[in-house]
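Peer 1: Got some structures for you, see below.
Read the figures in this text as sums done on the coordinates, not as results from a lab. On a predicted model such as this, the values are computed, not experimentally measured, just so you know. Cβ atoms are built from the backbone, for glycine too; each structure is taken alone.
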Structure I
Amino acid sequence: MPRVKRGSKRKEKRKKLLGLTKGFFLTKSKLYRSAKEASQRALKFAYSGRKQRKRQFREIWIVRIGAATRAHDMSYSQFMHGLALAGVELDRKILAELAIADPAGFATLVAQAKAALPAA
């Protein structure tokens, strides 16, 4: 079997990996083996972070909607249930934006939700 001289391919591969880890602490940005391990770990965190970002945004929207509905003497769960009964199909992202940017418009939604809830 012929001998393979890796030459430029090895250099390119290592240069690419060290470029990925540029800015990492100490040997993680300088030594190939450490850089390889650090980049694999970073990519793993990046993958899970993309999933977590979606969860965190949903949490933020729920907190904002809850704060705005409490200002109108209503809980978040009652508000969402009232909207569902009223047939309003706005997602949490839009509702959170309305709560911040257009309090008057949000107040009308709260009124609709209250009207749709059964009197208990």
Structure II
Amino acid sequence: MQSTRQNKICRLIQQDMGDIFLREMKPLLGPSLITVTRVRVTPDLSIARIYLSIMVIGGGSQDGLMALIRENTADLRRRLGLREGKQLRIIPQLEFYLDDSLDYIENIERLLKQ
């Protein structure tokens, strides 16, 4: 169970990362819709696991986009640090994961209809 501090930091990171993907990373990532669905922070606040839902518009794939995001993790952490530098003493390391919960829900609904 996460503490109140962890939950506060998770919400803060989720909002800021969503804004970074929406506004600042658009030229790099191209025409795609990236949503930060969930953020989990370790108890020592050193690692933030960020779950992303990706909708690729046009050409490309989710795996290719995730690889591009993982390559630019240092730049994303720097941008996050510029936003949260006054609120967090140490900016956590970022780990990105593809959130497949929507695919899982669609699969369950499909199985229930059969």
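Peer 1: State the single structure among I, II that was used to calculate Rg and Dmax of the Cα atoms in Å, giving 15.4, 53.
Peer 2: Numbers: I: 26.2, 85; II: 15.4, 53.
Going through each structure in turn, the value belongs to II.
Peer 1: Could you tell me which structure in I, II was used to calculate helix-only ellipticity at 222 nm (-39500 (n - 2.57) for each DSSP H run of 4 or more, over all residues; to 500) as -14500?
Peer 2: Structure II accounts for this read-out.
Peer 1: Moving on. Going by distance in nm of label points 7 Å out along Cα→Cβ at positions 65 and 81, which of structures I, II comes out largest?
Peer 2: That would be structure II.
Peer 1: Something else about it: Upon calculation of relative contact order in percent (Cα under 8 Å, 6 or more apart) from the atomic coordinates, which of the structures I, II produces 19? Walk me through the intermediate numbers first.
Peer 2: Numbers: I: 19; II: 26.
This value belongs to structure I.
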